[in-house]
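Bear in mind these aren't lab numbers, they're just calculated from the coordinates by the rules spelled out. Everything numeric in this text was worked out from a predicted model, so none of it was measured. Cβ atoms are built from the backbone, for glycine too; each structure is taken alone.
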Structure 1
Amino acid sequence: MKGLSTTIPKVLIPGSVLTCADNSGAKTLMIINRIGKGGQRKGRNSHSGIGDIVIASVKSGTPQYVKKKVRVVIIRQKSPMKRANGMRVRFEDNAGILVTEADLAVGTEVKGAMAREIVERYVKLAGIASRVV
C-alpha cells in the first residue's frame with residue numbers, strides 16, 4: 001500500500017456512522033473496527049481516517065446488506081486534513097464505499113466528491129469517482 005503525503009487526522013472510531021457514497025444498496029454504515037490496526041495502545045479505540053479500510057455494519061439499505069459486515073474504504077471525513085502544499089481540505093460528511101477483499105469497488109459509481117488521497121492509494125477506485133477533490 002502506498003503512503004500518503006497528506007497529514008490525515010484519524011478521527012473516526014468504532015461506533016462512528018458513515019453514509020455509503022456508492023450505488024451498492026447500502027445507505028448507512030457503522031464502523032466496527034479498523035483492518036490492520038496494529039501499533040496502538042492497549043485498551044484504546046482504533047482510530048481511522050481517509051484511506052483506511054474498516055469493517056462496518058450496514059444499518060440501513062436493501063435487505064441484501066442490512067445487518068451484514070462489509071469492508072469499507074473511507075473517502076470523506078468532516079475533520080480538516082492538511083495537504084503538503086499547505087491547503088486544508090474538509091468535507092461536509094463522513095462517507096465510505098464498499099470494497100471487496102481485493103480492494104475493488106462493489107458499486108459502479110460514487111455519489112459526491114472523493115478525496116485525492118484515495119485515488120493515489122487505490123487507483124482502481126478512481127474509475128468510479130464522479131469528482132476528485
Structure 2
Amino acid sequence: MGSWSEIAHTADLALRIEAHTLEDLFRAAALGMADLAGESNPNAPGTAVTIALDAGDVEALLIDWLNELLYLGHETQCLFLSFQFEALTMTQLRGSAVGFPVVQQKTYIKAATYHNLTVRHEQGQFVTEVVLDV
C-alpha cells in the first residue's frame with residue numbers, strides 16, 4: 001500500500017504520495033485527499049461508481065482521477081475510500097470506487113491542480129506531490 005502525508009503549502013493543501021505500484025499511488029492519493037476533505041461513515045451503505053479515464057500522460061491521469069472523485073463526491077455527498085482497478089497504465093484508468101456518506105466536512109476541496117506536478121519513479125517507488133485548491 002502507498003503512503004501519503006500532508007506537506008506545507010502557503011495557500012492550499014498539498015500531499016506527498018509514495019507507493020511501489022501505480023495502483024497504490026492512485027489509491028493513496030485518493031485516500032489522502034478524502035482524509036483532508038472530511039470524515040465519513042464506513043458502516044453506512046456505500047455508493048459504487050464506475051470510472052473510465054484516458055489522458056496524455058500519468059500526471060494528467062492522476063489529476064483527472066482525483067478531480068473525478070471530487071466531482072462524484074460532491075454530487076453524492078460521499079468520500080471515496082475503496083478502489084478497484086481493472087486497468088491502470090500511464091495513460092488509461094478503468095475501475096470502480098465506493099464512497100461513504102460524509103459525516104463531517106473538514107475542508108471543501110475545489111480541485112486537484114497541476115501546480116509543480118511530476119510523477120517520478122525513484123528507487124523502486126512512484127513519488128509525487130499534489131496541490132489541492134481549497
Legend entry - Origin of the value 19.1, where mean count of other Cβ atoms within 10 Å over residues 23-30 was derived from one of 1, 2: 1
Legend entry - Highest-scoring label, criterion being mean count of other Cβ atoms within 10 Å over residues 71-78, among 1, 2: 1
Legend entry - With distance in nm of label points 7 Å out along Cα→Cβ at positions 7 and 63 derived as 1.7, matching label from 1, 2: 2
Inset, instruction - Supply the structure label, taken from 1, 2, corresponding to relative contact order in percent (Cα under 8 Å, 6 or more apart) with the calculated value 31. - result: 2
Legend entry - Highest-scoring label, criterion being mean count of other Cβ atoms within 10 Å over residues 79-86, among 1, 2: 2
Legend entry - Test item: helix-only ellipticity at 222 nm (-39500 (n - 2.57) for each DSSP H run of 4 or more, over all residues; to 500) calculated as -9000, pick one of 1, 2: 2
